Structure 1
């Protein structure tokens with residue numbers, strides 16, 4: 001895997017919106033936070049555009065992303081928000097994106113499509129972490145993101161709330177938003193899970209929908225050869241008041257006989273989402289604790 005260099009104070013962060021139309025106030029507040037932290041910020045031309053529910057046309061959103069990867073002054077790219085739309089860009093990325101200069105890309109939710117593309121097709125470490133629209137309301141997430149991207153791993157800790165299946169496993173981290181991963185099944189861009197530590201998270205999906213998506217992953221062979229599974233906080237993934245099944249019940253039932261460790265409640269992505277999870281590097285899951293076994297950034 002190729003690793004981007006650390007992000008240094010004063011360097012330029014590019015902001016792009018590969019998915020849904022943005023809230024200008026939230027994005028501008030996040031940009032202000034990045035500038036206050038000591039970084040230059042370059043905002044893509046399509047970030048405040050709107051084409052229906054998207055932040056500009058596919059071509060406009062793609063051109064922003066390509067430009068940020070091509071600009072030597074941009075050392076990190078942080079997505080504005082998720083929503084829907086980045087999966088539409090994958091065939092275009094395959095034809096046009098060249099990542100000769102490895103650099104940081106951060107996002108979650110719908111950006112799972114792009115994160116998976118970068119780690120699998122470009123062999124580039126990518127970062128499942130807070131987006132620009134989150135930064136005003138999640139100052140701790142911003143602090144932890146910039147610390148990790150700057151090369152400081154001393155404060156990095158990823159502890160799950162619940163052990164679903166005990167055990168210890170090591171493997172390369174992969175994954176992201178469950179609904180996005182399921183949507184990519186059967187396409188050239190579906191996730192590869194063999195020998196991996198698989199991270200799954202989502203938001204506002206009822207337990208039966210989580211069950212349905214996990215069943216689809218299993219029937220597609222994506223849960224058979226993983227070494228372990230880690231779930232996020234799953235906020236809003238609750239049943240109606242008259243229903244008794246909870247999302248943790250679904251997870252326990254789905255992995256009762258998996259034969260590998262499973263943990264739930266890691267705070268990355270939706271929810272409190274303060275932790276940034278590097279994808280494409282080796283890590284260890286031991287009970288509730290997830291530990292990086294290598295730096296996600298290049299050294300020297």
Structure 2
């Protein structure tokens with residue numbers, strides 16, 4: 001069974017995002033930080049406005065759910081959170097929680113990361129399912145192979161506004177199929193952070209604000225936003241990795257270049273990592289690509 005989920009949102013979030021040209025990802029945030037387990041990566045998440053605007057107005061492809069401090073959610077997605085500033089985002093979270101705004105609290109919020117979002121113009125809004133309660137404030141799972149979700153999916157295809165990753169199969173062949181979504185930069189950062197257990201792969205540092213998702217093969221060199229092309233590193237180690245002073249071999253062994261000592265007459269804090277193994281993700285499917293690591297060894301490392 002392939003599912004879709006209809007999430008309820010406010011018009012300000014929708015309008016803010018729909019006005020952004022070429023947007024490739026969004027964060028559908030939950031102010032309480034509650035869990036979200038309704039979808040698998042690659043399934044369809046649709047946006048419905050609060051009643052009386054009882055319409056489906058857009059959607060995206062579900063990639064990942066996590067709970068983040070609001071500061072990191074803002075760093076990763078900025079306006080793709082559906083707010084124009086961190087201050088506005090914090091104020092809206094406080095309003096939904098019905099608590100006074102605390103400028104010192106780094107609120108934890110649930111983050112539903114969606115790729116290839118689409119936003120329907122008002123004349124193409126789709127009526128919510130007829131059995132949907134007008135007073136509902138929480139979302140709902142729908143089976144795309146049966147009504148009413150199947151008709152919604154057909155309308156999206158006719159409007160040519162649904163993402164191509166959801167492919168509707170002809171009726172005689174059964175259910176629709178999906179392809180996993182392409183990650184945007186913000187989602188790449190968050191998924192790599194979670195894959196490494198929020199701990200630096202070299203130093204084991206766990207202070208979240210100083211951790212970065214490093215591309216092994218840079219985006220500028222056709223490196224993709226995939227977990228297997230990423231490593232979670234402390235910010236200074238990320239800088240050295242990007243500049244070729246540190247590399248990791250295809251066998252996951254850390255190497256530190258002699259150039260640090262030659263150029264800066266220092267590096268004691270980094271040479272202690274030389275020859276050690278990096279700490280990979282627990283899920284073997286998330287481990288760094290051997291091909292990407294070999295590319296970094298050959299083209300970036302300064303020896």
Structure 3
């Protein structure tokens with residue numbers, strides 16, 4: 001049996017390596033990106049490049065979106081001709097981060113057209129995207145999930161977490177932990193430096209204990225090096241933070257730590273740090289305290 005034909009829409013920092021891993025697994029991939037040069041990078045690996053999102057989707061068995069957010073996904077799918085180009089029985093897999101209620105609405109609209117839908121946001125950043133080890137949180141019908149498992153397996157580890165919208169909700173849960181931990185790591189390293197300890201040695205001492213985490217290891221390293229060239233830019237954490245707080249209001253829960261963390265990312269972006277790596281939340285804590293972590297110059301995106 002031939003592999004399903006996949007249209008991959010959005011081949012930037014995350015989507016590019018995700019599509020490359022699908023090609024390595026033997027899937028035929030037709031790629032589109034708003035900046036076509038990013039899609040062209042897949043040609044040496046066997047990818048095909050389409051001039052438009054609709055052209056990529058024409059005749060596809062599955063469409064994967066990795067776009068800026070819910071409004072952009074909606075525009076590309078429904079206003080950009082993608083859905084009109086799809087055949088009945090195809091499945092749309094949205095790996096972007098969006099609002100749970102928008103995911104539920106997309107599922108309903110596509111079901112009326114005989115098209116399956118999975119909201120399947122990912123976690124793991126660009127390292128996970130390149131390594132094919134992303135954590136994938138999928139919401140939607142069980143049958144749609146089962147037929148998408150081989151596709152997911154080329155990109156990472158997928159878990160079916162519930163009906164449509166549940167994938168996006170799981171991603172928001174992930175981002176609560178990420179944003180709060182990012183701030184906690186920055187606070188800890190800044191406290192260590194201000195108190196006279198060697199912050200790099202403190203980070204090493206914490207490794208392997210209860211305070212250890214990928215964020216301590218990866219983003220803590222970026223903070224110590226003052227390297228804020230983006231892997232995951234701050235604006236994406238701010239976007240997810242806004243969605244977290246909207247979901248909290250919808251479901252009637254209070255999330256004070258998530259709210260405070262989001263406030264710091266809002267401030268970072270307001271001070272021009274939208275395109276900095278999310279580890280640059282350290283800069284906001286430094287502004288507030290008048291202290292600085294280390295003496296190295298800041299490495300910032302051009």
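Bear in mind these aren't lab numbers, they're just calculated from the coordinates by the rules spelled out. The model shown is predicted, which means the values in this text are computed figures rather than measured ones. Cβ atoms are built from the backbone, for glycine too; each structure is taken alone.
Some points to look at:
- Comparison of 1, 2, 3 by relative contact order in percent (Cα under 8 Å, 6 or more apart) - largest value held by: 1
- For 21.8, 71 (Rg and Dmax of the Cα atoms in Å, calculated) the corresponding structure among 1, 2, 3: 2
- When distance in nm of label points 7 Å out along Cα→Cβ at positions 3 and 195 is computed for each of 1, 2, 3, the one that comes out at 2.4 is 2.
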